[in-house]
1. By the measure mean count of other Cβ atoms within 10 Å over residues 16-23, tell me the structure among I, II with the highest figure.
2. For Rg/Rh (Cα atoms, Kirkwood Rh), which of the structures I, II scores highest?
3. Thinking of I, II, which structure, once FRET efficiency 1/(1 + (r/R0)^6) of positions 24 and 128 (r between Cβ atoms, R0 = 25 Å, to 0.05) is computed, gives back 0.65?
4. Of the structures labelled I, II, one was used to calculate mean count of other Cβ atoms within 10 Å over residues 56-63, giving 21.5. Name it.
5. Quick check on the output: 25 is relative contact order in percent (Cα under 8 Å, 6 or more apart), derived from one of I, II. Which one produced it?
6. Assign the value -5000, calculated as helix-only ellipticity at 222 nm (-39500 (n - 2.57) for each DSSP H run of 4 or more, over all residues; to 500), to the correct structure from I, II.
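Where a number appears in this text, it was derived from the coordinates with a stated rule and is not lab data. Given the structure is predicted, the values throughout are model-derived calculations rather than measurements. Cβ atoms are built from the backbone, for glycine too; each structure is taken alone.
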Structure I
Amino acid sequence: MSKAPRHLGKPSAVPASPAQAVLDRVQNPHGDSNYMARFTAPEFTTLCPITGQPDFAHLVIDYVPGKWLVESKSLKLYLNSYRNHGAFHEDCTVAIGKKLFDLLKPKWLRIGGYWYPRGGMPIDVFWQAGRLPKDVWVPDQGVSPYRGRG
């Protein structure tokens, strides 16, 4: 049995770091069905671990739940905890995907990190795990290649 969500319906501060953040999960009421859920964070922010300058990304997280769903408030707080965290684009994107996959044990999960350029070069990072069931509709993530990304 899963613990009760720690953030749902309660005041919650943004954690100081991803290591201090707590992601909550809740029972999937449709565990007998294959479907995809999507979370989009178009204003994800972290810090360059070398310069301390802010880095920005548009994250798209898609997953086919098994027994568990991620509780959205805890996900928002977890993603916001990266604001003062120094890490490279690849590290942030893959770490978020792995943490969600380990917590939820979904049938399939993918994360697209569409990073805005620094030094004139955007870096897009993609990670996935699990097996996509053949009967699940997965739309394109809808983020265009960098051309001013707006």
Structure II
Amino acid sequence: MSILPSAFDLPAGRLLGLDLGQARIGVAVCDEAGMLASPLTVLRRQPTRAADFAAIRELVRAERAVGALVGMPGSEGEQARWTRRYAGRLAGALDVPVAFWDETLTSVDAAELLRESGGRTGVDAVAAALILNDYLQARRRKGL
């Protein structure tokens, strides 16, 4: 598929949230109604993008996701350029649409939440859930 011009163009239903990193990919999923996102897993990056994409494709299938939301760094630096390239190639490997959502400070917030709760979930998956929950709240505010 392709990268949508706006995250609000994603279809309603189960979505995957992805926090892309150089070493790991945090993954979250929301419920069918789009009310709440939960951390799902952390994928260790594989030696090839094709292997990464196959793992994400399998999660899309297993979770019956209708789209994927990729966290985008707030500044247009090297990490944002890398994320755009990686997500663009990922979109070509998936059968569901992909969109970007601002991820500014989500890793910091995720680490703080885990410290406060004593949680054992990987920080990358929690960051992905924060990104997805932020999007779901914005979608509800827009009445979508």
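1. Top value of mean count of other Cβ atoms within 10 Å over residues 16-23 goes to structure II.
2. With respect to Rg/Rh (Cα atoms, Kirkwood Rh), the highest-scoring structure among I, II is I.
3. The correct label is I.
4. Of the options listed, only I reproduces it.
5. It traces back to I.
6. It must be structure I, since only it matches.
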